[in-house]
Structure P
Amino acid sequence: MSAHLLDLSTYCTNLDQPVFALHELPEEVVAVLFAYYSRSPLPLRDNLRRVLAEDLALMPGHTPTGDGAAEYAAAEERARAFHEKWVVGYGHGSVAEHAVVHLAVEEISIVASKALEDCRLASYTEKSTRYVPFDTESYVREPTIATGPLASLYDETCRDLLSTYGRVLAASEAAARAEIERPAGWTQARYDSVCRSQACDVARYLLPAATRTNLGLTINARSLEHTLTKLYSDDLGEIRELAGALHREAAVIVPTLVKYAAPNAHLRGRRAAVEPWIDPQPDAPPVPATNTARLVAGPAEPLSDVAAAILFEAGAGAWTTLRTQVAAWPAERQAELLTAYLRDRERFDAPGRALEQVTFSFELTLDYGAYRDVQRHRMCTQLGQVLDCRHGYETPPGVAAVGLADDYHRALAASEAAWERLAEAHGPAAAQYVLPLAWRKRLLMTANLREWHHFISLRTGRQGHPSYRRVAQDCWHELHRAHPALAAGIRVDLADYDQARA
């Protein structure tokens, strides 16, 4: 069929406008078409007609038989050759960013989900521990431990935690129903959901890091290949197995673009390379009474930097001139400029990019459940340490309120004892599977001021879990103590709520 006669209406949302969407096309074909923009003088629709004429076998709904099978193989080879040339040969990796893969990932541990979600250039939706209950078998057996002499200890610890979780969940839900009267206008389903979520907020501290979770992942092929390489290079068997499963399924959609994902010697050896520099007796700060945040790094004169950036963005002059000019202003005038810059924002309006000129680092000590939510902020740099028992654990007030505090502390003590034995036999990375979400970990989080606006505003909101609300509130207090004019413009909720979810 002549290329100019091919009907494109199946693949383009319109045929006569300069802006249109593509659909019903294989992801690798979309990547090819966008790649042509940088090498071809033709508009995309003309290149699409050419692809349809030459490689019709690659289109959806085409079932090659007989000679068609050879045609399909030849078309596939042409697509592979194109990607080999531009993605591999010329390092034109942005081509792969136009191919998007949607992956459903089920029955992995929370540990594995955190490793996967460490990729910042992707979108995730994960099973919530705040809404969904779990049973005593809802855990993953870490592959190395499962075949070793401590397998029974591992199983007993996970089941004990999940059994205690079930008791706390049931008692907390009953308490919520007794305490919360169903308001007029609420459906029964809404009332049930609120009571259950209140209970989940209390009980989730007992879920082991081995707990099974599900998530949806949307990622472009370039980021996916990097993620697969990272997962293949992990020390944990479950995470390497996950890399293979993701790779196998993604190859159905974008075979050429994830072709070279493989274990990486540099990534595998990086921890061992650093090991000789680690003090065998690290710092032992006092165990905090609760989750905390501490400002540990930032610029010397951040208000002057932000004020100069605001003026630069407005076209007021060269950076060095503006920075010198603003430095001579009194702090009150700098603060007034910042206030004017932030004025009249609606609820969902983000502050301007001038706030990205300054960066602050906070050391967070927070329970693993809170960390799961904090990790979702990917416009930042997060350096996390392996979950262990050095920093104590959180105890929600709700467990005492339902008379199960002794049971709670017994289960946490048992998890610590199991962790010590497993860490000695299999290393701390594998041992973390038996630690519940109540145990704290240490995290260094570095972000620009604009992202801290977003983080503090979102994570102190009334609907937030109390554990990370306290961390976000501490971030604001720390910033306000050091730089009150910068903190003044951040929307923060410093209140405490007895029934935040209602």
Structure Q
Amino acid sequence: MPVPLIERANRFLSRRAIVAPEGTLTYRELVEQSQRVATNLLHDTNDLNDARIIFLVPAGRDYIVSQWGIWQAGATAVPLSLTETTREITYKVEDTSPAALIAHPDYMETLLPLAEEKGIPLHRTTDLLKGDLGPLPEIDPSRNAMILYTSGTTSDPKGVVTTHSNIESQITTLVQAWEWAPDDHILDHLPLHHVHGIINAMACALWVGATCELLPRFDAQNVWNRIADLDLTLYMAVPTVYKALIAAWDEASQADQERWTAGCKAMRLMVSGSDALPVDTFERWEKVSGHRLLERYGMTEIGMALSNPLDGDRIPGQVGTPLPGVDVELIRLDLKKFEETGRRQYGGKVTNRDPGELIVKGPSVFKEYWMKPDMTADVFDTKGWFYTGDIASVTDEGTYRIWGRASQDLIISGGENVSALEVQRELLKHPDIDACAVVGVEDRFWGRAVSAAIVTVKNSKLDRNSLREWAKERLAPYKVPQNVLILDDLPRNAMGKVLKPQIRTLFDGIES
């Protein structure tokens, strides 16, 4: 059988597939060039038999044909972030023992020393596009397709293994829910080592014969000018990007504002994900663009599981209902014992509005953590349910709200359960706060003290006491931050997600 995405691409050969720095390419060109990559990777073998191939390639033609070529050669694709350090790349090379490395010409020097040290063949993307086409192996959908690494905020990053069948399910559930069509045109500047950029934006477009326009990096002015061209139908980004676009809009001339807003209104869908969307950003974006952002919930291990509706009300702070083909339940987690011991103890299904750990089941759920059978066993039960580690609650109407990670966003302070995300959402309503992160910090009196790291707007006079007084009018006393740190910026990963373990260390030694 052919790789599902390539089999789909063969239905749209004459259509425009991508707009990229290298130019505009049809599906026929993508298929032929990726087959040439696969032929060169196979060299004198018939099948790479799930061997791992690591590639360091920016968004564009070379990224897609490298990914598709790896798959058609029977190998497992392991994409790297363009900003990874030598230490991070070395870890992934040692973890996956790749059969080969692939680099774009601009990144050859990054991988060359490691390739020489480890004795691993290194291919330049431009070289893989040369030569004749050869026979390619049949690829069963159950075979490994990709390894994406988790952020590794609490331990070494784990390689999340997805099969071709998993990827197909992740794509088709979104195609159905968000009604992707051949006439769609999406602008994608999301990092292509995350599900958000790879699956939600790029792969969904290519699955239906639509156009995916790839930008190597985000630039607010460039993005706004593309939106103003009125030919885009979808746009997806993370909350920090929407904040940057709002800031650029606020500084623009009235004429530009009108052009940009008109471009937004010409689109059919705008989506936010990868981090909690602040309510004020949701509301401000609606005024700027005319769109109520569709917020959804997913993770590397499952693709997307929950989504606000394409047609219907989208409620700030909620992530909607289960997507087609995805089963979701909430399991009662003894939060106090988890806080004290770090070990999960469960007490059956949640039957009311109380929070519980979100568990997910379905064909989109990943296969395993690469070479970590014990960790894999820890997150799956005997019936195939995946335990996400995220705490959620569900309304009477069946819509879900994410409280945060059980390990870092649920704070037991003075015996009370506090959602760090709830406190963050409320603090972000303060006119002097530009960004914030709330964590629990060990405290002799509270057990865990609710603690807020904040970034203020320019020339703000906000301090701990004034913030606490303001918060007391909006939050229960046990939710009001005991500790407050004012920072120039919050530490974030490549997707803009705040690194809370790093923030927690900033509070070491602080007495509330």
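None of the figures in this text is laboratory data; all of them are computed from the coordinates on show. Since we're looking at a predicted model, the values are computed, not measured. Cβ atoms are built from the backbone, for glycine too; each structure is taken alone.
A few remarks follow.
- For Rg and Dmax of the Cα atoms in Å computed as 26.9, 81, the structure of P, Q it came from: P
- With distance in nm of label points 7 Å out along Cα→Cβ at positions 37 and 405 derived as 6.1, matching label from P, Q: P
- Distance in nm of label points 7 Å out along Cα→Cβ at positions 117 and 261 derived as 1.9 - corresponding label from P, Q: P
- For -14500 (helix-only ellipticity at 222 nm (-39500 (n - 2.57) for each DSSP H run of 4 or more, over all residues; to 500), calculated) the corresponding structure among P, Q: P
- When FRET efficiency 1/(1 + (r/R0)^6) of positions 245 and 293 (r between Cβ atoms, R0 = 41 Å, to 0.05) is worked out for each of P, Q, structure Q gives the greatest result.
- Among P, Q, structure where distance in nm of label points 7 Å out along Cα→Cβ at positions 93 and 493 as derived comes to 4.0: P
- When relative contact order in percent (Cα under 8 Å, 6 or more apart) is computed for each of P, Q, the one that comes out at 16 is P.
- Here FRET efficiency 1/(1 + (r/R0)^6) of positions 317 and 469 (r between Cβ atoms, R0 = 30 Å, to 0.05) was derived from just one of the structures P, Q, and that gives 0.80; the source is Q.
- Here distance in nm of label points 7 Å out along Cα→Cβ at positions 269 and 429 is compared for structures P, Q. The highest value is that of Q.
- Winner on distance in nm of label points 7 Å out along Cα→Cβ at positions 13 and 141 once structures P, Q are ranked, highest first: P
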